[in-house]
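Structures are listed in the sections that come next.
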Structure P
Amino acid sequence: MALAPALFLDRDGNLIEDHHHTCEVHQISPISGVKPALEACLQAGYRLFILTNQSGINRGKFTWSQYHACNRRMLELLALPTPGILEIKAAPERPDEPSVYRKPSPQFILEMIAKYQLDPARCWMVGDRITDWDAGKNAGIRSCAVHSGAGRPEDFAYAESQGFAIRTDFPEFVRVDLGLKF
């Protein structure tokens, strides 16, 4: 059986608008073009996963219940065909707390590669922050830095120095790096 390609996606600033500790359902708004881009990826056989740092939970800014409600709203708005997003992993720890899954940890990516028999050579991590890109690098897969979120100029200088793809947003990544039309 051939190994499948996959995309590991940051949530805020990549798939939905980033509100810095997004925690209210009314804040959930997909970034323009994300829905058709995700649909094109699914049609091309990519497995989709979300890996998101959500330190607002352990900082007391919002609850797990609020986080899950936001994810439900995002999935409702995206309305992706089956299989859609296969798994979502949130790391609630603050950057100063020990964590197994907080990016730049590659743990979730490595577990999903094994669980779903994914081809690391055809996997990408896409997000708007250094921790996203380094999670991909640490897992041995390619990374793409998108400008649609909270990244700063010095972050993109780092991305360039590491040889990461740099794109305006996720839809541009899908068109340019995956070569998909939608």
Structure Q
Amino acid sequence: MARPYQKANIPGPEMGTSVSDPTVMANLLKSPKKKVIIIGAESLNWELDKKKVADYLINIANKIDCHVVSTGHTYSYLKDKISKGKLYDMSLINITNRLCDKNWTGFDGEGQYSMAIFGGHLVFYVSQALSRIKNFTNWVKTIELDKYSHPNARFSLPNLSDTEWKLFLESLIEKL
């Protein structure tokens, strides 16, 4: 298991798993669970060989055909790249609150999500959202696709270099 990217991030007795094989991650993402992907503003700042991380996350979202939440100022970048009726704009705190509300029926009114996928967020910010979901729900499994190990996510990547992260995301997209 990878060490948490943030040294002081000691989540208690329940820790998530680091997934280093893109095939395993692809199988998790292809599961029949009701999914939502939450794309953060850092995805517009981070680039892997001059391609925005947001573009990788958009590709993943379109391949698994799920609802997408844009946080920060990502909506204007995502609006023409996500299928109509699939994109919503709200803060990370707001979507975290909704995912923790057992009575929320999702954006489509058909029931709560059972999988939340995160990418493009500041480490310390998303770690708190993942901690809340982990500790206050038993129906939402979380996946974090950024290059840092997040022990509060059920599944995350190990700590990767930019080159390793790029190869992982490209292989993941190919396997979806």
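Values in this text are rule-based calculations from the coordinates and carry no lab data. Quick caveat, the model's predicted, so the values are computed rather than measured. Cβ atoms are built from the backbone, for glycine too; each structure is taken alone.
Given 3.6 as the derived value for distance in nm of label points 7 Å out along Cα→Cβ at positions 26 and 130, which of the supplied structures P, Q does it correspond to? Walk me through the intermediate numbers first.
On the way: P: 3.6; Q: 2.3.
The structure behind it is P.
Follow-up. Thinking of P, Q, which structure, once distance in nm of label points 7 Å out along Cα→Cβ at positions 82 and 106 is computed, gives back 1.5?
Details: P: 3.4; Q: 1.5.
Answer for the origin of the read-out: Q.
Turning to a different aspect of this structure: Among the shown structures P, Q, from which was the value 18.6 of mean count of other Cβ atoms within 10 Å over residues 50-57 calculated? Could the numbers behind the result be given before it?
Numbers: P: 22.6; Q: 18.6.
Source structure: Q.
When Cα extents along the principal axes in Å is calculated, the result is 39, 38, 29; to which of the structures P, Q does this value belong? Intermediate results must be reported in sequence, preceding the final value.
Working: P: 43, 35, 33; Q: 39, 38, 29.
Only structure Q yields this read-out.
Taking mean count of other Cβ atoms within 10 Å over residues 58-65 for each of P, Q, which is largest?
Ranking P, Q on mean count of other Cβ atoms within 10 Å over residues 58-65, first place is Q.
While we're here: Can you tell which of P, Q yields 26 when relative contact order in percent (Cα under 8 Å, 6 or more apart) is derived from it? List each step's numbers first, then the result.
Values: P: 26; Q: 33.
Source structure for this number: P.
Moving to a separate point now. With mean count of other Cβ atoms within 10 Å over residues 34-41 coming out at 23.8, pick the structure among P, Q it was computed from. Display every interim value, and only then the final one.
Details: P: 20.0; Q: 23.8.
Source structure: Q.
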